Structure I
Amino acid sequence: MLKITQRTSIPLSEIELSPIRSQGAGGQNVNKVASAIHLRFDIDASSLSPLYKERLLNLGDRRITKEGIIIIKAQQHRTQQQNREDALNRLQILLQSVTTTPKKRKPTKRSYGAKQRRLDGKSKRSKLKKLRGNIKSELDS
């Protein structure tokens, strides 16, 4: 079981883990050992609550496909077991990010004084820039 919150967990049977070969340089074992892990998790077919499913599908995460499948590739470590744990931890973090309810934003208004200070600063800056203009000398006239 992959524990997400105190009340929510996912059975490992819903998570598809497959070993693949890692990318990049690897020395003598590069063509022999499949140490990377490819994790696939189908959101629609999972036992998550409908609220969590909806939040996951609305996330703008590039790891979630249009079909609603989370794909995580773990290949940082040298052993398959470490990559497996890394992939499961990353899935767990992604799922935990959906469980917290985001705070509703309260719209605020700038005070009158803050608006005036902003406009005064803008006018001072404008005057300073106008003073930087070319000055016609009296010799040219």
Structure II
Amino acid sequence: MELISGYKIPYEPWAALERLKSDREAALDELWENLYHQGDVDTASYAAVPQLVENEVLDLVAAIEVARNNGASPIVPSKFESKYKQALQDAVSRIPKDLSQLKAYYAIHASLNGQYSLAKVLDFISVEEVLSEIE
């Protein structure tokens, strides 16, 4: 099965996912650029989610999950569905290490519980802006 990026062109995420271990910043730039494009995701995004969770890239996982539920994204292909769902469960079983992971954790949790609007709000909210308003 050919994997498709958020740009709707072929994209294989495996090399960038592997580079998360050696050049995390560059790999994250590439993955964000190709797996999530202006709210669009596709099969490459879904295929990458288990390794994104494994590498604790929960903010991108949350963005993919929110985009999956936007009504315009393709469904998760059956080939990836069980691993995708298991990865989301694994994501919410982890202890968030920072504000970005905490925000993503709650967005994923909301989506898993059918609270898609809340997940979308949590995904788009800027934690830093909210904290600056209340401090």
Given that distance in nm of label points 7 Å out along Cα→Cβ at positions 45 and 77, derived from a single structure, equals 2.6, which label among I, II identifies that structure?
-> I
Here Rg and Dmax of the Cα atoms in Å has been calculated and equals 28.4, 91, so which of I, II was it run on?
-> I
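Given 5.9 as the derived value for distance in nm of label points 7 Å out along Cα→Cβ at positions 13 and 109, which of the supplied structures I, II does it correspond to? Each step should come with its number before you reach the end.
Working: I: 5.9; II: 2.3.
The structure behind it is I.
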Please state which of the structures I, II yields 2.8 when distance in nm of label points 7 Å out along Cα→Cβ at positions 5 and 101 is computed from it.
-> II
Looking at structures I, II, which one was distance in nm of label points 7 Å out along Cα→Cβ at positions 21 and 125 calculated from, given that it came out as 3.6?
-> II
helix-only ellipticity at 222 nm (-39500 (n - 2.57) for each DSSP H run of 4 or more, over all residues; to 500), calculated, reads -11500; among I, II the input was structure I
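One of I, II was used to compute FRET efficiency 1/(1 + (r/R0)^6) of positions 85 and 117 (r between Cβ atoms, R0 = 30 Å, to 0.05), and the result was 0.90. Which label is that?
The correct label is II.
Values quoted throughout were computed directly from the atomic coordinates according to the rules given, and no laboratory measurement underlies them. Predicted model, so just to flag it, every value in this text is computed and none were measured. Cβ atoms are built from the backbone, for glycine too; each structure is taken alone.
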